[in-house]
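Scrolling down, you'll hit the structures one after another.
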Structure 1
Amino acid sequence: MARKVGIGIIGTGWWATENHIPVLQQFADVELAGVCGLGREALRETQDRFRIPFATEDYRELLVLQGLDGVVVSSPHHLHYEHAVAGLEQMLHVFCEKPMALSADHAREMAAVAERQSRHFVLAYGWNYTDLAAEAKRRVAAGEIGQIEHVQVHMASALRDLFSGAGAWFAENAFLQPQLETWSDPARGGGFSHGQFTHALGLLFWITELQPAEVFGFAACSRTGADLTQAIGCRFANGATGMMGGAATMPPGSPYQLDIRLFGTEGMLLLDIERPRLEIRRNDGRNWSMQTTHLPGAYACVEPLRTFVDLIQGKEVENRSPARVGVRAVEVLDAAFRSARSLKIEAIC
């Protein structure tokens, strides 16, 4: 029997303990070798609850743990760059929570280090691993809607309280509560764009090969200064235009909305997560729609982790959330925030 893949976790907060750790422990070919988190008491409770052999508050100690093959970066948003690059430099494969980084320069550097070190880099974009996304990508690549001329991307969630620093209705019974400052402090990457809308951009840039060129953005913010809504106009390198944005202000308990519409020279494609459907409407009348078992508005982050482990093992699987996708998502948001401040069109730079 082959040696189990050794995985470490940097960041032991709400999502790591609700998803990443339990999911990885379900995989028979994974050994969860160690965890890193701040706060001795919470770290000890996490270690005991999940029976993890090693725990530390210093991520550098985790990264040199013997037998480690990869690391999951699930720390606060503003630390992803530091922790991911440190893991890559230790020749570890990296699974990184979204957002990839808070600046385009950092995202591009992360991608460059992963390539230089020949390490796998997988982002936690769960919707990229749905049957809807896979089929949409295949059909766009096959030219079924022709050259893309316009894009419309909408996303909405029910996280006004989280991005306002007021609470987290969805985690009332969780083992650990989300750290509100992580989600509501804009200096830490708090807000709708980095916390949620990055998912929609990650899906767009995996389905298509579009490259953003320039952006104009408006945002409305919570009392903490974190963005609650985002409205982005974009021009892509091929001349296509885009309207992208959404809001975190749906009523509590609402399912996610995520809607991508691609308009091309030969027709259009519609991908809808809330009312699960994938449709192509062509100029020649050869329309098409897909049957799916995806639940309305559902999100899961299991397949990205499974893919991460499979890649480490050398299996022939597709990374549907690679570094280049994260870079493009961060480039758009970086420019959008700059535009919201300058009230000018900002180039991707």
Structure 2
Amino acid sequence: MTSPLDEEADARAVIVGVGLIGGSIALALREQGWHVSGVDADEARLHEALDRGILDGIGDDPHASLFVVATPAGAVVETAHDLLRRHPADDVLVTDVAGIKAAICSSIEDPRFIGGHPMAGSEQAGLEGARADLFVGASWVLTPGPSTPPGPYARLAGVLKSMGAQPLALEASDHDRLVAHVSHVPHLVAASLMNQASDAAEDDTALLQLAAGGFRDMTRIAAGQPGIWPDVCVENAAAILEALDALTEQLSDVRKALSSGDRTTILRVLERASQARQALPGGATDPGKLAQVRIPVPDEPGVIARVASAASDLGVSMLDLEIAHSIEGDRGVLIVVVAEDQAEPYAEALRSQGFICSTQEL
């Protein structure tokens, strides 16, 4: 499979920050025929990546069309601005992989930058955990802004799909609010559970030897790389605190039930959780239950952000998005794939904003 950026004779990319995620992106791109160079503050890591076949070269590449910033979140804005300044070509795309988006995207207004966050990871840190298939089947959030034209978004989404990922467009603020619940708070909870058990093990040395599958599953993510989390937690503190407050309230209810011996409430909590866990999406949506929403749009900045915002407001997952250009060149049709039962409500929301759109079952 080739991606839209592979139309060039020699598709070239630069990864800034060659760790677990950056190294995995490099491997995935190289499998698609890209020439990938790496930039990292750690020279030894760069040479290791070169020796391992993760990179084709070291240093900046003046001919690259894609730049991926895989640094800690606190360094993304400065790094992205530097790349955009040094590579002024209109066809350059810069993206990042940080776990926060609002603070970053609001600081980079260049239409050639599109924020991103792959929802994938590993307990292994650094190059040892880098894998070409790390993103296969994983959601990869993209956060187009008011200045993002449809064309560059579709190009970047095509690259991600060629790596096996499932691009998902969200507003940056919605991304931060949602990942606080499903990523940031779970990581903090796992760390707290692990630290609590470790403290208790100081008095009862057999405790950690009793840690079975359930405890290991719940605390697995605590083994991840700690260094990336302070920036994420501080930048997304408001959303994380809100999610922690909600969790604290639920734990308080459980505590009250335990204190009063309320078996009914305890059972209800566990049954509800069991049903919700079993209902989690496990993979790609059944192709027989998908639909296209076709939206004629001008090829101008802001369109993708409006379409993504309408989907986010309704809780609609944009499972795929592509743009079909018209022969006139200044207009096109956005083709958004959503779950069949969400297609018409989503289309109605778009129509209320002035879009003319149609739906079609797949």
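Only the coordinates and a few stated rules stand behind these numbers; no lab work does. Since the structure is predicted, the reported quantities are computational estimates derived from the model, not experimental observations. Cβ atoms are built from the backbone, for glycine too; each structure is taken alone.
The value 19 for relative contact order in percent (Cα under 8 Å, 6 or more apart) was derived from one model only; which of 1, 2 is it?
1
A value of 2.4 was computed for distance in nm of label points 7 Å out along Cα→Cβ at positions 96 and 240; which of 1, 2 is the source structure?
1
Just checking, which of 1, 2 has the largest value of distance in nm of label points 7 Å out along Cα→Cβ at positions 24 and 272?
Answer by largest value of distance in nm of label points 7 Å out along Cα→Cβ at positions 24 and 272: 1.
Quick check: 5, 21, 30, 24, 13, 5, 1, 0 is what I get for P(r) over Cα pairs in 10 Å bins from 0, in percent, calculated from one of 1, 2. Which structure matches?
Among 1, 2, the structure yielding 5, 21, 30, 24, 13, 5, 1, 0 for P(r) over Cα pairs in 10 Å bins from 0, in percent is 2.
Assign the value 2.8, calculated as distance in nm of label points 7 Å out along Cα→Cβ at positions 176 and 336, to the correct structure from 1, 2.
Source structure: 1.
From which structure (1, 2) was helix-only ellipticity at 222 nm (-39500 (n - 2.57) for each DSSP H run of 4 or more, over all residues; to 500) calculated, if the value obtained is -13000?
Only one of 1, 2 returns -13000 for helix-only ellipticity at 222 nm (-39500 (n - 2.57) for each DSSP H run of 4 or more, over all residues; to 500), namely 2.
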